[in-house]
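Only the coordinates and a few stated rules stand behind these numbers; no lab work does. Since this is a predicted model, take the numbers as computed values, not measurements. Cβ atoms are built from the backbone, for glycine too; each structure is taken alone.
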Structure 1
Amino acid sequence: MHADYLDPAPVVVLGASNVTRSLSLIASLLAHRLGGPLEVYGAIGHGRGYSRGSRFLVWGQEPIAACGLWRALEASRQPGWALITDIGNDIAYGASPEETAVAVSRCLGRLPPRTRKLVMLPPIARLESVGASTFWIASHVLYPGRVLDRRATLAALGELTERIRILALAAGATVVTPRLQWYGVDPIHIAPGRRRRAWSEILDHCFDEGASPRRSRRPDFGAWDRVRLVGARPERWTFLGARRARQQPAVTVADGSRIWLF
């Protein structure tokens, strides 16, 4: 990859299902604020982990901390914007809070200097409000084949949340605590009808401290662009255990924005 691929400044999006489901919305909201078109670098995917590989149905992905995104960013040290979210899947995969926090810290440390960083904490308050039976059902639906003890899982997520808060602030990141109002019955995924409001609130934090967003009248990504993003594949993944690869960028949308997935 060449340095001109990273001009304008990159927008880095790290996370799992929440950002996977809302990537076109997040990119559109940022384009409204930054003027676009954008160069979006995403290490995302359903169930994605930071320290451990993940599997969703028949698809597998490598850990975010070890994916090809970091190699791509080495082509330029140009500062940009970074959204780090969906932290906590690794706990369900058997990782300790320390292991997960180290992986997130590694990601923060590999971003270009002066990148504006926003870290969203796990929705621990929403998870703590879930009863034992609902937790059992949700854990079996979200992590099939894994048995999660509610008390131990919440304790690990609570420890992880505090570790992430401390290291994110030390890295100069803005820390966002999820609002209970963003969630419905599903305790970890932002409710579909509340996504625009939630992501608008989340991304507004990027501009709270001295940033001056250039509000534009760009329309949201079109229906065809959204369909193409749903079907887009990362640089590397597995399908039924077989390795697959995809040249990047995965998608170039109508406004000229390019989406690179890893």
Structure 2
Amino acid sequence: MRILAKGDVDLHIFNDTKAQNPQVNKVLLTKATALLSISETDQLQSISHPNVRRQFIISRAWLRLTLSSYCSVHPCDLHFLVTKHGRPEISKTKAMPPLRFNLSHTSGMLALAVTNRNDIGIDIEWLGRKIDLTNMTNRFLAICEAQDVLKLGEEEQKKRFLTYWTLKEAYFKARGLGITLSLKNVIFTFANKEISVNFTSDIEDCHKNWQFSCLYPSLEHVLALAVKSSDTPMVASNNYVSNFETLLKNLHEI
């Protein structure tokens, strides 16, 4: 069982490219589906697209298998509640340590952040996604952020925009607010490989309360982490990478 020390943040990355293959073993998909809760199974029934169904099954099974490695609870016995803005949390029981987590997925990759007690948010984006860069830069970035994007060469502009986007998404997910306020109210700057944040008066928060990290888990993806902590550095203390073969092995062992 993995025990998180104070200040630990575990980052789990899962390459789900093979999971989208229509030839994925149906027996193993059935086994993964068996881990889902009643509400998750109901949600699955509302998904008609085969690839989206497979991604839903794999992501939920992987989440349950990963979180169960931090406690003595079987994957299918983990219970979740959802905040009013849609953020899932683990239901507190005597058998559960005070885990906090956040999950994100995009084309080809899943990302999960796990820590003790602290609010945490994660967002991952596929750099190949099609976006109206000019429109989205004007709508979602502060003036200084937009200037930072537009000063770059054309090929780097989308990468920098999505870096800002993932940081903002991670912050709002960590707050559990959803996107209830303009993304322009959270302003990021990069200096000497450090990420700083400031807030407009519309955001009741202090920059000293937060730590951020941004990385590129592949040539095609950007990922951002937000952790509420003013203590010792917490962001991405431990990184774990898994793939479809790892998931199959874990499912066989249940």
Candidates 1, 2; distance in nm of label points 7 Å out along Cα→Cβ at positions 17 and 161 computed = 2.5; producing structure is 2
When 1, 2 are compared on FRET efficiency 1/(1 + (r/R0)^6) of positions 97 and 177 (r between Cβ atoms, R0 = 30 Å, to 0.05), the highest value belongs to 1
Across 1, 2, mean count of other Cβ atoms within 10 Å over residues 113-120 reaches its greatest value in structure 2
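Quick check: 24.6 is what I get for mean count of other Cβ atoms within 10 Å over residues 9-16, calculated from one of 1, 2. Which structure matches?
Values: 1: 24.6; 2: 21.4.
Structure of origin is 1.
Compare mean count of other Cβ atoms within 10 Å over residues 121-128 across structures 1, 2 and report the one with the greatest value.
Numbers: 1: 18.5; 2: 21.8.
Comparing 1, 2 by mean count of other Cβ atoms within 10 Å over residues 121-128, the maximum is at 2.
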Output 3.2 (distance in nm of label points 7 Å out along Cα→Cβ at positions 169 and 201, calculated) maps, among 1, 2, to structure 2
